[in-house]
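> Heads up, there are several structures right after this.
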Structure I
Amino acid sequence: MRKLVLAISMLAFAGSAAFADPIKDRQALMKERGKLAGQLSKVVKGEEDFDAAAVLTTLKSLQANAERFDAETLFPAGSDKGDTTAAPKIWEDMAGFKAVGDKLVTDVKAAVASPPADADALKAQLNKIGGDCGTCHQTYRIKKG
């Protein structure tokens, strides 16, 4: 009986995942990413004190977020319609789009592997990570109004 309940639960979960909204999913991922980058930015700007443990925790969260980015799942064909600022360039150059995402993962992993010792070191890392975000936004995002 347990096996049957487990099997039905797994099928129900798989079915619900198939009907997920990729636009909402990617927007939620990006909103989380922005919030994490914003927390780090406050430290760089001196709005919050530098706390090495807190910074590392935030960088690890940013790494987990970046690693969850799956271009094919979040940007399937047809998801360019609706409430989205995703540019057509994504689907025209999926390999380039993925490469930008991969670079972000690499740069965030490097920041986690070599945690900053102070706000200046964090600033250098955040500039690199922010550059990855900027490259993606300039090339693969439609600017709002």
Structure II
Amino acid sequence: MKVILLNEVKNLGKINQVVEVSDGYAKNYLFPNKLAVSATEDALKVNKKIKADEKEMALEKIKYYQSIKSDLEKLTLEFYLNSKDGKVANAISAKQICAYLHFNFGIELDKHKFVNFKPIKALGTTEVTVKLYSDVLAKFKIKVSEK
């Protein structure tokens, strides 16, 4: 029996995917738990429209994140740290960078989106990479100066 999944089902498929399952599995597990619907002609039409809408939304998100990427890549963020004899006392975290971007530029970032980030403990310029969306990576510079 062909069914359209309404939720992700482990070892079976993802949302809106059309899969072939046994009649018993569909009637006894998927349908009662509202995990799937029968793949009728009308349901397949609706599913096709939903997939088209999702694709359009994904393209819009990519455009949005591309614009944020271009804004970020123009920036050089400036931070100041206390140092003594060339040694820095503390570090700049991803959380601090996110707060700086939010308050100064209105750009919202999640601290978990930083790629291979380690707190910055050195004076000078460092390049940081952020994964904004599936394939959209932005690189920007952080300049750390002595207070």
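> If FRET efficiency 1/(1 + (r/R0)^6) of positions 45 and 125 (r between Cβ atoms, R0 = 25 Å, to 0.05) is calculated from each of I, II, which structure is the one that comes out at 0.95?
Details: I: 0.95; II: 0.00.
Derived from the structure labelled I.
> Please state which of the structures I, II yields 13.5 when mean count of other Cβ atoms within 10 Å over residues 69-76 is computed from it. Could the numbers behind the result be given before it?
Details: I: 16.1; II: 13.5.
Answer for the origin of the read-out: II.
> To continue, here is another question. Work out the source of -24000 here, i.e. which of I, II gives that when helix-only ellipticity at 222 nm (-39500 (n - 2.57) for each DSSP H run of 4 or more, over all residues; to 500) is computed. All intermediate terms of the calculation are to be shown ahead of the outcome.
Details: I: -24000; II: -10500.
Matching structure: I.
> Comparing percent of Cα pairs over 24 Å apart across I, II, which structure shows the greatest value? Intermediate results must be reported in sequence, preceding the final value.
Details: I: 42; II: 54.
Top value of percent of Cα pairs over 24 Å apart, among I, II, belongs to structure II.
> One of I, II was used to compute relative contact order in percent (Cα under 8 Å, 6 or more apart), and the answer was 20. Which one was it? Walk me through the numbers before you get to the answer.
Details: I: 30; II: 20.
Checking each candidate, the match is II.
Taken together, the values in this text are just the output of simple stated rules run on the coordinates, not laboratory data. Keep in mind that what you see is a predicted model, and the values were worked out from it rather than measured. Cβ atoms are built from the backbone, for glycine too; each structure is taken alone.
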